[in-house]
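Participant: Below are structures written as structure tokens.
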Structure 1
Amino acid sequence: MATLSATDFKRRMGEYLEQAQHEPVTVTKEGRKYAVVISQKEFERFQRLEDRYWGRLAEEAEEEGYLTPEETMASIKRRLAEIEAGAV
């Protein structure tokens with residue numbers, strides 16, 4: 001993975017955009033990692049992975065069952081009471 005300054009990235013953007021088609025390109029600013037440039041294909045892959053992740057969490061929540069509105073309010077009230085009592 002290439003790492004370069006923002007200034008260098010600006011000067012040679014076309015070259016680094018092409019490189020990002022094959023590997024991530026890390027851009028630094030004032031010596032710190034600031035951004036990573038990736039290909040559209042890789043970005044879309046990450047989006048699919050994230051969608052599957054959240055979809056699986058939703059499936060697990062559904063399998064465990066839902067709280068009723070009353071149960072939800074009781075849980076919130078218990079948590080607020082704990083916070084107010086300094087139990088957190």
Structure 2
Amino acid sequence: MSGEPNNADDARERELGELVLGYLGEHPQAMETLDGIAEWWIERRSIRVEIEVLSHVLETLIERGVIEAVGSGPNRRYRVKSPTA
């Protein structure tokens with residue numbers, strides 16, 4: 001039946017709530033319009049979360065020996081692991 005919430009809708013609403021509260025936790029003085037929250041708080045927070053997930057994925061691939069990291073810090077680069085001689 002249309003119009004009834006489903007588990008995916010509930011999960012997305014919980015995720016959005018967590019993103020808003022996370023942003024406010026980092027910026028307790030923040031105040032914004034609905035459009036501003038969507039653009040600045042949610043979008044930027046989502047990107048940051050995705051970067052954290054990507055970082056974890058890359059570290060897992062390094063541990064599995066699939067890729068390797070060259071350098072450190074913000075200039076760290078990732079590539080297919082060179083075969084050993």
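Read-outs throughout are calculated quantities, based only on the coordinates presented, and are distinct from any laboratory measurement. Note that the structure is predicted; figures quoted are calculated from it, not measured. Cβ atoms are built from the backbone, for glycine too; each structure is taken alone.
Participant: Given that relative contact order in percent (Cα under 8 Å, 6 or more apart), derived from a single structure, equals 16, which label among 1, 2 identifies that structure?
Facilitator: Working: 1: 19; 2: 16.
Structure 2 accounts for this read-out.
Participant: When you work out distance in nm of label points 7 Å out along Cα→Cβ at positions 16 and 48 for each of the structures 1, 2, which one comes out largest? Write down the numbers at each step before the final one.
Facilitator: On the way: 1: 2.8; 2: 2.0.
Across 1, 2, distance in nm of label points 7 Å out along Cα→Cβ at positions 16 and 48 peaks for 1.
Participant: Here is a follow-up. So semi-axes √(5λ) of the Cα gyration tensor in Å, computed for just one structure, reads 45, 21, 8; which one of 1, 2 is that? Write down the numbers at each step before the final one.
Facilitator: Working: 1: 45, 21, 8; 2: 36, 20, 9.
Going through each structure in turn, the value belongs to 1.
Participant: Next question. If helix-only ellipticity at 222 nm (-39500 (n - 2.57) for each DSSP H run of 4 or more, over all residues; to 500) is calculated from each of 1, 2, which structure is the one that comes out at -16500?
Facilitator: On the way: 1: -19500; 2: -16500.
Checking each candidate, the match is 2.
Participant: Next question. Suppose distance in nm of label points 7 Å out along Cα→Cβ at positions 8 and 32 works out to 2.6; of 1, 2, which structure was it derived from? Show your work: numbers first, answer last.
Facilitator: Numbers: 1: 2.0; 2: 2.6.
That value comes from structure 2.
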